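In what follows, structures are represented as structure tokens.
What follows is calculated from the coordinates using simple rules that are stated; it is not laboratory data. Nothing here was measured: the structure is a model prediction, and the numbers come from that model. Cβ atoms are built from the backbone, for glycine too; each structure is taken alone.
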Structure P
Amino acid sequence: MSTVTTNKPAGTAAAAAGGGAQGQALPPSEGRIGLRANLRHIGALVRRNTLQIKQDPESMFDVLFMPIIFTLLFVFVFGGAISGKGNQEAYVNYVVPGLMAMMGMNIAMGVGTGVNDDFKKGVMDRFRSMPIARSSVLLAKIVVELGRMMVAISILLGVGFLLGLSIKTSVLDLFLSIGLSAVFGASLMWIFILLGLTLKTAQAVQGMAMLVLMPLQFGSSIFAPPSTMPGWLQSFTDYNPLSNLADAARGLINGGPVAHPVWVTLAWSLAITVVTMPLAVRKFRQKT
């Protein structure tokens with residue numbers, strides 16, 4: 001009996017052998033995926049996630065209503081106490097830039113619960129079986145959440161203008177403050193993605209996130225000047241990245257020194273991303 005030999009590329013034969021050994025075909029190595037293909041994958045996944053939002057419009061309720069509720073609540077509850085009765089407009093210019101920082105953190109929390117839920121539903125397992133870069137799945141989620149964050153900030157600013165917010169610098173400075181909030185928010189999303197990949201349930205992710213969010217938000221300069229706080233809390237506020245982001249946004253919108261808080265915010269953003277992004281991608285590859 002003669003033996004028929006077929007000329008198969010070594011990589012294909014190896015993949016077939018590996019697939020037979022493991023019971024399923026293995027996707028190509030991420031290292032073989034070029035930048036253009038990676039961007040194409042991210043674009044396709046962004047479109048998929050956007051269509052998912054279109055099919056489930058209730059998922060936008062937090063983005064649409066959270067800025068309105070928070071702005072009205074803090075302006076009319078804290079405004080009179082901090083700026084004096086009848087002088088809420090001055091507090092609007094103080095608190096709205098701080099709420100821009102808060103929006104990014106609250107939306108970032110939702111990324112972690114979403115990733116955890118996708119694993120429970122088996123969505124992520126299907127993505128990992130495809131010949132796409134592992135990082136593209138997570139980057140697409142961040143791109144979509146940044147879009148949601150821009151919607152929330154736009155509504156926040158709209159409500160702020162209705163309540164008397166005034167831009168004392170320039171429109172360019174306003175856009176710089178929004179961009180700075182987006183950069184910091186994107187870095188926080190990697191933390192919550194890592195939590196979503198590490199903890200077992202979405203409820204656990206949400207509970208852990210609240211333990212982190214509450215001290216950072218209220219132990220900052222978002223709602224009140226640190227000078228009104230006790231000394232030990234002022235020390236914590238000085239190192240709180242949310243305080244630096246709020247002060248930077250406040251300086252860019254109202255005028256004042258911005259160099260130090262801007263550079264500190266960018267340094268925090270870079271450090272968080274450099275540490276947590278590789279850990280999140282590695283956890284995504286290894287999660288069972």
Structure Q
Amino acid sequence: MTSPTATETITAAAAGTWTLGDLTINRIGLGAMRLTQHGEALAADAVPSDRGRAITVLRRAVELGVNHIDTAAFYFSPLRSANELINRALAPYPGDLVITTKVGPARGPSGDWMAHATPEQLRGQVEENLRQLGRDHLDVVNLRVLGTASIAERFGALADLRDAGLIRHLGISNVTPEHLAEARAIAPVVCVQNQYGIGVRPEHDEFLRTCGELGVAFVPFYAIAAAGRESGASGAESAEVLAVARAHGASPAQVRLAWTLQRGPHVLAIPGTGNPDHLVANVAAGALRLTGDEVAELDSLHRRGI
């Protein structure tokens with residue numbers, strides 16, 4: 001299949017699979033950040049999302065074969081918590097569902113960002129994720145990093161929690177190659193989660209390839225939104241992406257996801273949405289196969305940082 005069609009329902013299996021440690025998942029998953037509110041993500045004064053709609057999106061995702069959900073305890077808005085929405089919608093959890101969460105950043109009850117957690121505080125963050133999700137262990141925990149300083153002490157604290165059985169696998173987020181080397185010297189790392197997409201951080205191309213050589217999943221975030229980050233895609237789109245989209249009868253967002261997935265078999269996608277229609281389109285992007293010429297054209301666009 002070269003592109004999704006309007007007459008069939010495409011499942012997440014079309015994207016192929018990857019194994020995080022000993023957990024096999026479909027390569028296209030769901031990011032939970034946008035489930036909690038309307039507008040700019042994680043704003044302290046955000047308008048809460050519709051609870052029923054968010055639960056519908058989560059249940060529909062599982063129906064479509066999504067078995068990798070990315071979340072965090074700090075994904076919340078007034079009245080809404082991503083973790084608790086996941087718990088309400090999906091517990092008891094399907095046996096093949098992998099829930100990845102993040103620790104490190106902290107937000108107060110009002111939604112304001114606070115200092116990143118110390119090594120001693122990370123256990124409390126892990127336990128809060130366990131409580132909200134209703135789990136006795138977490139499948140994958142990413143240490144979210146701010147800056148370039150050493151992560152050894154904090155990653156070591158998570159490795160201790162892994163040894164204690166609270167965490168199954170470890171990953172790192174918003175990191176450099178040096179961070180990955182530092183973490184792997186302490187404990188196995190199953191994934192790196194960094195901002196990446198067409199025109200976004202082309203300097204990370206080599207890092208992406210290195211992850212593949214090491215058997216570490218590379219998980220881009222904001223692959224659709226690009227420089228728009230939390231605010232989402234700007235609406236303006238390059239001529240190159242639009243041309244590829246027209247050729248396949250696809251949307252620009254689907255082209256961006258497909259390009260990301262074709263960067264390597266170890267690359268996963270976690271597009272976030274609270275819209276049921278966008279969810280179906282995102283999952284269908286896993287069936288979109290770009291030609292060599294199209295990939296080359298988009299690669300050139302990517303290297304120009306557009």
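Worth pointing out:
- At a computed -26500 (helix-only ellipticity at 222 nm (-39500 (n - 2.57) for each DSSP H run of 4 or more, over all residues; to 500)), which of P, Q: P
- Identity of the structure behind 6, 29, 37, 23, 5, 0 (criterion: P(r) over Cα pairs in 10 Å bins from 0, in percent, calculated), options P, Q: Q
- Comparison of P, Q by mean count of other Cβ atoms within 10 Å over residues 215-222 - largest value held by: Q
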